[in-house]
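Nothing in this text is a laboratory measurement; each read-out follows from the coordinates by a stated rule. This one's a predicted model, so the numbers in the text were calculated from it and none came from an experiment. Cβ atoms are built from the backbone, for glycine too; each structure is taken alone.
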Structure I
Amino acid sequence: MSQLFAIPDGVPDEAAVLADPVSVSLRSVLLAPPAAGQPVLVYGSGTLAFAVIALVRFLYPDVEVWAATRPGARAALAARLGAHAVLPSVPDVLVASVARQVGASPLTPWSGREWLQDGPAVVYDTIGSVETVETALRLLVTGGTLVVSGVEPPKRFEWTPLYFKELRVIGSNGFGVEEVRGVAKHAMEHYFDFVSSGFDLTPVITHRFPLERWDEAVLALKDSRRTGAVKVLLEPGRTH
């Protein structure tokens, strides 16, 4: 019973089903909170990335949020959830885009992969691939922090910026009792409070199916690049 949380009456079902991914992303944000006056970048095109964008905008309204995401509907969704700038996720193009955002000149090391000394103070990497980790190290500000919540197979990568810029890399795994604005309680309980205060991540629910069409729901997610599915909701009792 200790793992069960009653859904408050004011929290609709479609918001309640997002408690888990929001709690995961809340943990990531709290491990390296944004600093006033310093931008952050959210790397990814899935629910965790969109949750980070929405959480930073909700908890730290004065912080500028940039999103590195896929073009098209995903980019539009990032903007809808509050991203101040939506940047291309292609590594070299992203580094160049961040350089323009901060008015900095990239440096070119022996590897040939340009990197910056000025950039966002924190990167929340919800993908965790070799490509995204390496690119995040290239574009972070000197002394900045990379929070990795995504998980991909490990490989070798160019990590020279890690020690040249004295960066911090933090892994973010799951969630539990978290402290928000001096109040410590379970992340899901914080989420329900956020919803009651106007927090809304339900735009990530792009598709809805009745329970008996669960197979179509799975296929919509499997082929998300074609269908545009981000989060798919199964609704018991729905007939069409």
Structure II
Amino acid sequence: MTKTESEILQFLNDNGLDLFTRDDINSLKSFSKYQLNTAINDLLEKGAINRLEKGKYCVYGFSDANVIGCFLAQNPCISYWTASNYHGLTEQISNVIFVQTDRQKSSKKVLSVEYRFVWLREEKLFGYKTEGYGNHSYRIADVEKTIIDCFDLPGYSGGYPEIIKAFYKAKLNTNRLITYCKKFNNISVTKRLAYLADLFNKENLSSFMDYAQKIKNEKYNLFEHNGEPTGKINKKWGLVMNITEDEIINMATI
């Protein structure tokens, strides 16, 4: 191993950089750009580091998919099925890591892991907490935001059986849910959540249900928004129930 290669690895170790960019390496001023580029290519060939994408790398053996997913994206947050599983709201494990970002980014497979990057407007990227530390930190949606995200895009969340079960199991803070629904500004999602809170007798969400009644519009939305446009009308929550109550209870409790 050359002196440049050894100093790069020592630099990464000293600074706790299991993930790093080419710019991080360029801060080693004692070497020319050519020497650094050559050393990086040689370290890749020797398997000491892995390329994640152009200009982004990790040291050999690093494999935390949530950390890597956030490292690859701009203004990232783990959510949908990945966050639902993290919070123990689903027993099903997706083979895809779902990452929200405010920049368009194509899905990709990195180190045998599939990453799906979901574009959202910046104002909808809220309600997260930071896990890990230092270079190993990543943002993940909290329980309330995870539920809202799942009902906004159920296709990224395992579908209606999984998100209904997730809502049934979730311990939700009513004030936080109200605040988040106001910020997210999707009335149809709010109505679906309020209907489920009512159906499952979640008394701790009574304030949220009161809020949902106040903001409910005259439009009737499908309960399963990509489902068949038929079913009983639920006037209380302004929904067309294209999944029956018995089916919903069965989805939640099996």
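If distance in nm of label points 7 Å out along Cα→Cβ at positions 86 and 166 computes to 3.8, which of I, II did it come from? Considering all the candidates, the number was obtained from I. Work out which structure the value 53 belongs to, where percent of Cα pairs over 20 Å apart, for residues 102-205 alone was derived from one of I, II. Derived from I, not from the others. Identify the structure, out of I, II, from whose coordinates percent of Cα pairs over 12 Å apart, for residues 46-93 alone was calculated to give 57. Working through the options, I get structure I. Between structures I, II, the calculation of distance in nm of label points 7 Å out along Cα→Cβ at positions 70 and 126 yields its largest number for II. Assuming 13 is relative contact order in percent (Cα under 8 Å, 6 or more apart) as calculated from a single structure, say which of I, II it is. Going through each structure in turn, the value belongs to II.
Each of I, II could give semi-axes √(5λ) of the Cα gyration tensor in Å, but the derived value 32, 21, 15 comes from I. State the single structure among I, II that was used to calculate helix-only ellipticity at 222 nm (-39500 (n - 2.57) for each DSSP H run of 4 or more, over all residues; to 500), giving -10500. Of the options listed, only I reproduces it.
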